[in-house]
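Each in structure tokens, the structures are laid out below.
Just so it is clear, none of the values below were taken in a lab; they were calculated from the coordinates. Just so we're clear, the structure is a prediction, and the values are computed from it rather than from any experiment.
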Structure 1
Amino acid sequence: MAMSTHLRRLLGFIVIAIVVVSLGACGDTISMLKARQAFQTANGSYGSKEYIRAIEEYEKVLELDPNGDRRVLLPTTFYIGSSHHLIFTASRLDAASRKMRVDNAIEYYEKTIDLVNEGGEFQDQLEIYSQYAAEQLAAIYRDNEEDFVNAEKYCLMLIELEPDKAERYYALGDIYKRFNDPDEMPLVEKAIECYAKPVEMMPDDPIVYRQMAGLHNEYGHFDDTMDWLGRARDLNTNDPEGYYLIATHYWDKVYRDPDLSIQERENYIQSGIDELDEALGFNDQYVDALIYKNLLLRENAKIEEIRGNKRKADELISEANTLRDRALELKKEQEAEAAAESTVGGH
């Protein structure tokens with residue numbers, strides 16, 4: 001049966017609509033393909049450190065396919081920020097150009113985090129970009145903007161993302177150290193709390209105890225420093241380095257603190273020598289331990305000179321010289337052995 005005029009016209013409209021939709025879809029496909037091509041070109045430019053060109057190509061991606069695949073949009077947004085970041089860190093710029101690059105880096109890193117937080121397809125794969133962006137923002141606010149509030153904010157965000165990673169707590173602790181002002185904004189206790197967290201997480205690792213000791217040492221907390229170094233030593237009593245590190249701090253205290261009494265100096269010197277004797281008991285060719293024992297003996301000789309005991313002072317200097325010469329001899333032997341091994345390994 002022949003179709004009515006009305007049905008013919010309706011079919012005609014449907015065909016036209018299909019053609020229009022198809023043409024639109026084709027246009028979307030062409031834009032998507034161009035965006036992907038721009039993305040590949042941008043990645044190549046970024047890899048070649050041509051960051052200005054990379055920015056231009058990445059921006060084309062966002063113009064051509066602004067609502068496209070998140071696996072393209074998210075890295076595109078992040079790498080625009082990263083390109084601006086690398087331009088201002090790797091180049092000498094005037095103040096206006098630097099500010100523009102810094103502001104753009106911050107803008108696109110923050111956009112990256114917002115895009116991740118929106119959720120959507122491939123979320124598990126793309127959440128890493130939130131971490132990358134937060135790391136860079138923390139660095140910018142710490143090193144370039146000197147903005148404590150935002151530096152702390154992004155360090156806390158990183159801890160929330162990776163609460164079991166010790167490095168995140170050290171990074172936050174370093175923010176508190178950097179911005180500490182004893183009068184306006186005392187933050188040392190906060191830094192100590194951050195450094196204590198890895199100790200809770202890894203109580204059998206001497207390194208985290210030494211990190212805590214190093215923090216206390218920065219602020220002149222001598223007793224706390226020695227306490228934490230002692231804890232580190234006691235975790236592995238067969239490791240000569242634990243004893244050696246304690247001795248170096250005893251020498252540093254005696255050498256640099258003019259307010260110590262003679263008795264305090266003597267006590268610290270003897271404690272340091274005792275620690276080094278323990279270290280040398282495990283390894284009598286421990287060059288650094290020999291050097292520091294030599295230094296402590298020289299400090300002891302100074303005390304004997306003050307007391308007018310020249311003979312005892314000369315004996316201590318003679319013993320120190322013997323240790324120094326032994327250390328230098330061992331160092332030459334060890335360097336020669338290392339060079340020989342390197343030569344053999346090279347062949």
Structure 2
Amino acid sequence: MEKIKCPLCGKIISNFLRHCSMKKDIEHKNYIESIYKEIDIYLTKDFYVFEIKKKIQPKYSFKIKSLISKRSKQLYKGKRREIVFKKRRKGKNNPVFNDGVIEKISNTILLLWKTGNYDNRINVMTGKHGRENPKFDIKIYLENSYNKICEIYHKGLKCNVDNCTYDQKIINVHHIDEDHSNFLISNLEPLCVSHHMDFHYNERNKQPFVEITRDFKFDSAHNLLNYKGKCQYLHGHTYFLSISIKKRINKETGMVLDFSILNKIVNDYIIEEFDHKYINDVMLLNPTAENMLIWIWERLEKIALLKGLIRIKLWETPESCAELTKDDMLNSDFYLNTYYDDIQKYINLEK
């Protein structure tokens with residue numbers, strides 16, 4: 001390390017600032033204060049430390065940078081660089097306005113476009129947004145929109161726990177299966193901060209996930225469209241429907257969901273719609289068992305707001321069964337686009 005002589009006492013030292021701080025005499029103290037006064041002139045004029053150093057270093061035999069940095073921290077508590085950066089880049093002080101920089105940038109970008117460098121790049125410059133963008137990924141979009149999804153289907157956000165008495169100024173959206181890639185509304189539950197903490201901050205007290213199932217029965221008639229065979233004619237079935245829910249056990253109730261609540265939801269929203277009805281009048285889709293499952297799922301999820309829905313099965317006869325799961329719905333672009341459409345309608349209404 002380079003050694004220097006103190007301009008006041010003549011002692012050979014390696015660090016002038018440390019040397020002066022150890023000295024208790026008034027002479028060293030006043031000398032440091034005089035240097036600080038000189039530094040302050042530049043600090044108030046929004047110079048960076050390295051710029052101040054260039055201006056005053058030639059006057060001193062010792063390194064002045066440590067003194068400038070210390071003084072800057074004393075006056076600005078370590079935030080001066082951010083302040084100077086904002087001031088010097090604000091308005092006409094922004095370097096982009098100097099020496100034709102904007103024109104240079106524009107010409108460079110124009111040249112890159114003309115020479116094909118942006119052929120594979122899709123961004124807002126194309127004017128293509130959402131599904132019109134060739135690189136649009138609906139899953140990524142919906143994963144990042146889970147708060148909006150919850151707000152849309154719940155018609156606003158308030159704690160979903162009955163008779164919640166906690167502060168509801170802040171509402172969190174809880175992923176029931178704790179998988180943040182599952183953005184289906186059946187997996188999203190708005191909760192106040194206190195109830196949300198019950199799920200995430202009591203690791204030792206977390207209850208296990210349990211799947212529960214309840215079976216239902218209804219009689220309906222239908223005829224299949226675009227079908228050659230007996231089922232193109234009006235006929236009836238006794239359908240058996242199985243609804244499965246998977247959530248963590250509620251530590252207060254000891255249940256995933258009260259079977260009586262599940263029974264009421266499915267009866268009100270599904271069985272009453274189908275039982276002793278002509279299914280072709282109930283749903284727009286061709287009333288196959290497969291399409292009925294999609295209709296049932298969407299109604300339970302988006303209208304009844306049934307949480308933790310993981311699987312539904314439908315028996316058209318004792319020997320014939322169709323099954324639909326949450327993974328099937330998460331991998332269906334057809335179904336995911338219904339979410340996208342609902343979000344776009346909501347955004348337009350907000351405007």
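Below is a table of values for the structure above.
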| read-out | value |
| --- | --- |
| Top of 1, 2 by Kirkwood radius over Cα pairs in Å, largest first | 2 |
| Of the structures 1, 2, the one that 212 was derived from, the read-out being volume of the Cα convex hull per residue in Å³, for residues 35-146 alone | 2 |
| At a computed 1.31 (Cα Rg over 2.2 N^0.38 Å, for residues 115-298 alone), which of 1, 2 | 1 |
| helix-only ellipticity at 222 nm (-39500 (n - 2.57) for each DSSP H run of 4 or more, over all residues; to 500) derived as -11000 - corresponding label from 1, 2 | 2 |
| Test item: relative contact order in percent (Cα under 8 Å, 6 or more apart) calculated as 12, pick one of 1, 2 | 2 |
